[in-house]
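Structures given as structure tokens follow.
Just so it is clear, none of the values below were taken in a lab; they were calculated from the coordinates. Computed from a predicted model, the values in this text were never measured in an experiment. Cβ atoms are built from the backbone, for glycine too; each structure is taken alone.
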Structure I
Amino acid sequence: MKTRCISLLSLFILLAGLSISSFSEGVQETSAPQIVVEDALGRSVTLPESPKRIVTAGKAVIMIVDALYLFSDVGERVAAVGFTDQGMGDFFPVLEKDAGKTARLKKNVGPEEILARNPDLVLLKSYLRDSLGKPIETAGVPVVYLDLETPEQFERDLRILGTLLEQEDRAEELISMMDQKAAELRSRVEGRPQLTVALFSVNSGNSGYSFSVAPQGWIQAVLVQLAGGEPVWTEAVSKPGWNQVGFEQIARWDPEVMVLLSFRGATREVRESVQTDSLWGSLTAVRNDRIYSMPADFYSWGQPDPRWILGAQWLARVLHPEAFDSPFEEDVAAFFRDFYGIGKERFEREIRPRISGDFF
């Protein structure tokens, strides 16, 4: 009897041990590593693993696509991409060697079309949450919102992407390169005279053209300051977004330098029209022949795209040419090499011929 009791007790201990072990293994399985990020809207988003089917679409999708492809092997994860041609060509086929196999979504894509691509992550600009993002969230698909509008937001959002893609080291490398380029510009222009600059977006239409200026804090004002200039327009901007301005306001500013940019085409005709107009001839920038066109390749360098650092480098050379002694084309080729892995040969073949504007 005593022996039987001991045997039963041993069996009980053995079973209890197995149960505890199984429970521990079960807990281990349910607490597997997860991906957790805080997005641009301050929302905590949790994914069970690094995403394998990413969809990004909606207005200003080029900013997300161009940031996403700063990371390696992204094409294997991208299930669908929105419309990425602003009017000067599509950069996506340069970024993605299998672009023809990637599903493309329309400008006015709806949540149903995005969900039909069976994404495990959707990336959207933050201002699209109400119009596009919430129905996708309601369907149970993780949505991460990004801003990508200022240098500070670029740093934060690149870290978000680095975490999502499990490429944190690459995110820090990208941020470091941007910071180094910005620091170099500051050191080169430090102590030099600050020229007053007006940077305009050119709006073309059937009635001719008009000019708009961006609010303080937008990338256009930031790159002027980084290049060692003084943006003269920021205090006059009263409405959110681009503000249209007329000749009278521009004449009151009377900037020493005028920079024209366009997101959809060249500004050469507008510049020539301004230079030959007797009314505009009274302005300091026109008299001194200091009207410039912001360079562009597929996209303008004067917008919140990773190219913004090129726009700042270019403008610093325009304002302070004496501070530089190397060809600017070397900096441009280095940008596409270091940020996108596009070597010199591809740069010369696919990008250099597309660069327009006042380019060194």
Structure II
Amino acid sequence: MKVFIAGGGTGGHFYPACAVSEELKKKGFSVYYFGTEKGIEAKKEFPSDKKFLFSISGVRGKNPVSALFSSLKLLKTSMETAKIIKKEKPEFCLCFGGYASLPLGIASIITGTPLFIHEQNSIPSYTNRLLSRFARQIFITFDYARKYFPENKVHLTGLPVRKSVIDDLSFTKEKAREKLGIKNIQTVLVFGGSQGSKKLSETALKVAQEMSDIQFVLIGGKHFKKPEKLPENVVFYSYFDRMGLLYSASDVVISRSGASSTYEILTAGKFGIFVPYPFAVSDHQYYNVKWLEEKGLCYILRENELDTDKLKNIILKALSEDKTEEIKKFAVKCPQKVLIDRILDEISKT
């Protein structure tokens, strides 16, 4: 049995697709993955039997000539993908949004192959809004997204989290810190996504200097290089692949509020201090965590509100309470299994 999956460009689309593919392969499915030549999927391995990467790009925000050129390439890729579907005859297609998903979505509609979509964010991508009209079922991470889709198709499944992250979340704080080779004291994890956040990193370093009894683990990302001199209580990584281990080692997490990071923090039961990316489309990062703040289970700081005193006070408040079990209640257990079971039940009816 074959399944076609699309979703890439960024980690927010790519990693949930990886988690679902891992589970499908455990169930004996052959997975064919569709992505782009310029996205994260061109650099990272995907757990699939075959991988197709196309030279396509998004349309939104481009001038009319570039938009037309990109649209024609998307249409051409959709027709090529339809040919692959007709030849391989997958049981269903599953799209995770973003322009990387559009050709497979269109191809599934053309060929009449059952289509399912997963929306990671609280405010859906244009691709998923378009494909939702033709999808059999729509899976969402956050309930806020429900209003953008046909109610009779929507299911709250949460966001599939990679097995490697889940495995590392099984470690106690003490064991995780031992594996990382860091001190076994109260620890604050700080990261601004794969690109990093200069302002967030700089502010965190200033706070660390004033909180010498607290350990800070800072992931600089692509755009924040390691300073020549670090406070003694700061552990710095430019990049770290085992995020589950870092979550396990931490007491509080300060981060952007992209869907994957937010849901991993939720699954880990960690109290989050979120600084939404200010230029996110439709301010979706803010809405990803707004509901959690309303329940008193995180803090949101707008980037223009970010200063040393404010962040320090919020960290102290967060460290004074343990809300781990309460936070974990809002994470769906094994989202990929819930999602796949719903798909298999749906296609069994036809």
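Computing distance in nm of label points 7 Å out along Cα→Cβ at positions 242 and 322 gives 3.6 for which of I, II? Please report the intermediate quantities before stating the final value.
Numbers: I: 3.6; II: 2.4.
Attributed to the structure labelled I.
As an exercise: Rg/Rh (Cα atoms, Kirkwood Rh), calculated from one structure in I, II, equals 0.99. Which structure is it? Show your work: numbers first, answer last.
Working: I: 1.15; II: 0.99.
Structure of origin is II.
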